[in-house]
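Several structures are given next for inspection.
Values quoted throughout were computed directly from the atomic coordinates according to the rules given, and no laboratory measurement underlies them. Everything numeric in this text was worked out from a predicted model, so none of it was measured. Cβ atoms are built from the backbone, for glycine too; each structure is taken alone.
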Structure I
Amino acid sequence: MRMVRVFLRTAPMALLLVACVTTPPPEQPPASAATYYELGRAYFEGGNFRLAIPEFSKAVELKPSDPIYRSDLGMAFMFNRNLDEAIKQFEEAITLDKRYTPAKNNLASAYMLKGDLEKARILLTEVLNDPLYPTPHFAYFNLAKIYERQGKIDQAVEHYKFALDVQRDYADAHNNLGFLYLQQGKTDLAISAFGEATRLSPKVPVYHRNLGIAYTEAGRRREARKAFERVLELESTGPSAEYARKALDELKR
């Protein structure tokens, strides 16, 4: 916030009855929508989604015609588990600008969380039809997750590959692809996919856990043990750590 310095103004020396007076501080200009928006972004990026909501809301109140403000308010609601309000804000953003594709992708994510997979699929298809959308790998990834949940494994594999065609260092896509390869019995491909995920994001325990599972399936016990030990180096509690301990006990037998 801009600091305003207030000076004391002395009266003329001839006016002996009045030694000095102060000028009233000037009124502060009202904060702009952009100011509230940037504060909301700071809270959001720091993981404080609850505090981001009122700041984004003030930005929307001051500039209700901005689809970006509404979409990011929707994101804050979505991460705060208020899906109905998130959907409302995303829909408002799309109404304001039907070409604002990020809001469609965000709305699809909200529908996925609500379990309305068909609505999400239709929206993601629209997103991918926009040649100017800068991050199509996210849409491909979400479509793959939809097909996976629908049991359409071949289509899910195809769309994870599409995501990786766009963004080769997308660790989550490598990890999810590896999981599907395991389901298909393609252990070598699963090992390759999980290995790439651990290379790209070496501090994510679940990637090492999954790599250990794939090595175990392939009968490569020494490498499996190493992967599970890496999980425990990264975290001592949590689902991945619990699984790794049990797996290591099994490998000792």
Structure II
Amino acid sequence: MTQDPPQPVLLRNSNYPAGVMGVHLSEQLIITIDGPAGTGKSSAAQQLAKRLGLEFLNTGAMYRAAAALALDAGFDQSQPEAVAKVLQDADLHFDWTTDPPEIHARDTVNNRSLNLTPRLSNVEVERLVSPLAELPEVRRQMVRKQRLIGQQHPRLVTEGRDQGTAVFPDAQVKFFISASPEIRAERRVRQHAQQGKHLDFETVRLSIIDRDHRDATRLVGPLVQPPDAHVIATDGLTLPQVVDQMYAIVMASIASQLRPST
């Protein structure tokens, strides 16, 4: 009696079986996407993860959620240990059953899980992200959480500032996304306008330039382009075009890794 051949297992959220990609579910596949704020890397990472059937880690959401908690606690940059303690007690975590994953914190007062996702685009929260990320205690805590997520979800597309350098230096595929301050300011103004909020273009543009400088020059976790990253400038490109480029690079990278050496 012969048995039917095993059917290929579909990857999460994907129309492609594992055999088509040439990567089995038991194998690790970490894809990092780094770049400045407002380059569209979060949207690109989310779409790429969905297309490949991988999990999506938005580390920017982690820092914005941390900023929201610090804001509620009366953020004081001169007391980094106190800020780190607030974050530790809050136990930031993702709800992986949602798409994209929502970020939650533990509400110790009411003993319940608090969804911080609706607050992530708050202007005051965004303003606090960069100085908060400069605190070594906060950065170390975040890196530990991100690496733990990578262990628990080894098939992952992750985006941030230092994913391909500090957090996952051995990632199989790395990207660095760039865009001009003007393009990024236009996107930010348009995004907030869709939410009924008005932002001044020039104010946003200058704040982006200032944040780029802070992110690139800070001592802890600076924004650095990984030397082995594929660089994609998104000026003039639509989101589908960016994702198409990234998808092609990932597939070519996987194929080259599987090709037998001669």
With semi-axes √(5λ) of the Cα gyration tensor in Å, for residues 158-229 alone derived as 28, 14, 10, matching label from I, II: II
Origin of the derived value -14500 (helix-only ellipticity at 222 nm (-39500 (n - 2.57) for each DSSP H run of 4 or more, over all residues; to 500); candidates I, II): II
Which of I, II yields -0.87, -1.14, -1.43 [log10 I(q)/I(0) by the Debye sum over Cα atoms at q = 0.13, 0.15, 0.17 Å⁻¹, calculated]: II
When mean count of other Cβ atoms within 10 Å over residues 46-53 is computed for each of I, II, the largest belongs to: II
At a computed 2.5 (distance in nm of label points 7 Å out along Cα→Cβ at positions 182 and 214), which of I, II: II
For 7 (relative contact order in percent (Cα under 8 Å, 6 or more apart), calculated) the corresponding structure among I, II: I
